[in-house]
Structure 1
């Protein structure tokens with residue numbers, strides 16, 4: 001009886017480097033958990049991720065300055081101080097809006113300002129813009145936009161976003177369990193949790209260091225990352241299942257190495273062609289889509305890694321046990 005020869009490898013055998021892969025993923029997950037915990041303990045945030053206007057409710061004012069190619073130096077603390085000094089009239093039967101907690105972002109080299117304020121009516125929003133015009137103006141009236149979301153709608157959006165994430169993850173687990181086996185489904189969920197955790201961890205640190213907030217687009221990006229991660233993992237699973245029929249006499253570690261080696265080029269090309277338009281959105285898509293594209297870029301990059309270096313390398317270990 002002759003033994004089945006091991007096919008030659010074009011790149012490398014992933015299981016020879018699996019400990020390094022596990023250490024790298026473990027460190028990334030640990031840093032992500034640390035960022036989420038620090039964000040939760042931060043008194044100004046109080047949640048694992050800094051929620052945006054979509055989830056908390058309030059008024060967001062986008063202001064464009066008409067300053068040509070040379071906008072004067074302007075920092076967020078300076079604008080925040082000016083906003084806090086604005087006195088709005090008190091409405092009937094209630095206190096005047098408190099603008100001291102307003103958050104300010106200065107974008108595009110000082111040409112654009114984003115103000116996040118408590119919920120204001122149209123007259124109060126116009127009063128804020130008029131009060132700032134003398135300090136940061138002249139302003140471009142066509143570039144000024146005001147959006148207001150009530151706290152009830154914000155909490156509803158947060159609840160529906162969480163439910164949609166849970167439903168999508170449950171559907172993914174059911175599909176893989178039905179198509180493959182419980183071990184494959186468990187490892188796919190491990191890779192999926194790995195990708196989502198690191199993406200959330202990156203935005204937790206961005207919220208702590210740069211004040212970046214998450215909104216409904218971030219929830220959409222997580223669902224997209226989940227679908228991409230599972231799709232990439234399933235491709236590797238299919239190739240492993242093929243190798244079990246072709247070289248079933250070899251150890252499972254060798255079967256996994258052959259499958260990963262065979263799909264490596266496809267995975268790299270697919271990830272690259274997906275990341276190229278996202279990089280275009282990051283550099284040329286404007287401020288409204290910038291962080292959405294960043295979240296997708298991080299998630300897809302991490303998802304490509306987990307489908308190559310995490311889920312396949314854990315399969316031989318769990319199968320033995």
Structure 2
């Protein structure tokens with residue numbers, strides 16, 4: 001073999017023997033300490049451990065949709081109704097118009113959300129919030145104001161029926177609640193702030209939602225795709241002292257048309273096949289049902305890479321596999 005041929009052959013052999021370099025992708029979440037950020041941390045660890053995709057968590061105040069549009073981030077986690085609004089150019093995004101870039105990847109664990117009062121509060125139902133001090137405006141986090149409005153609507157109320165106390169974001173309203181500046185606190189079950197408030201105030205109690213058709217319709221007018229879930233008392237459900245009906249909606253993993261099919265395929269495969277690893281990092285993933293990852297979301301197209309895996313796993317088209325409820329009874 002000639003010297004140049006030998007050199008070329010040795011270089012090719014070295015490249016084949018070397019491990020493939022991991023592709024780095026970012027996953028945008030809400031700030032550290034939130035439910036979404038904790039869940040995303042677990043997802044990023046599983047993806048990084050089980051694939052050649054290295055997923056890094058990027059915590060920030062914004063939704064991350066703009067970064068998907070610009071191609072400066074590959075993934076974001078968000079609630080399902082906000083994904084719908086962005087994809088369709090409605091709700092808080094009506095001035096932007098529909099997005100041609102965002103794509104649905106997977107429905108993950110449900111957000112179970114509630115309005116919390118002190119354990120010794122005389123309030124028993126959402127209707128009892130009439131005339132009470134409720135955090136409002138949420139200029140830095142409009143989604144929270146929408147979810148609170150949905151709870152008020154469930155009881156036939158609106159922000160006009162309560163005393164609004166402006167707060168920029170969900171963290172400030174939690175601090176206001178602990179200081180006694182407002183009478184109720186909104187938060188997702190399992191979030192660290194709920195446990196902190198329960199410890200600081202001697203316990204919490206959630207206000208149950210009305211499951212009748214008309215109250216549910218009013219709730220869904222604010223939160224498309226939301227449903228009612230029956231939550232049992234137990235670890236991670238501070239404020240739930242008996243089986244209680246609460247509002248829930250899916251946590252969406254979103255991406256964009258700018259991300260390759262192979263990356264999406266490998267991410268979906270890792271999450272679908274490694275539920276226990278997700279639970280070991282973030283226990284609320286116990287409610288995650290891998291067989292429901294292909295659940296359609298209103299107004300959002302699936303990424304082709306996700307479809308490719310779901311078809312391979314016998315989960316496509318959606319509804320091929322009966323997934324059942326996510327660990328607890330739920331009512332559409």
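Nothing in this text is a laboratory measurement; each read-out follows from the coordinates by a stated rule. These numbers come from a predicted model, not from an experiment. Cβ atoms are built from the backbone, for glycine too; each structure is taken alone.
Here are a few things to note about the model shown:
- In this comparison of 1, 2, the computed figure 24.8, 93 for Rg and Dmax of the Cα atoms in Å is attributed to 1.
- If Kirkwood radius over Cα pairs in Å, for residues 173-292 alone is computed and equals 17.0, the structure in 1, 2: 2
- Comparison of 1, 2 - label where distance in nm of label points 7 Å out along Cα→Cβ at positions 125 and 221 is highest: 1
- Which of 1, 2 yields -22000 [helix-only ellipticity at 222 nm (-39500 (n - 2.57) for each DSSP H run of 4 or more, over all residues; to 500), calculated]: 1
- Ranked by distance in nm of label points 7 Å out along Cα→Cβ at positions 101 and 245, structures 1, 2 are topped by 1, which has the highest value.
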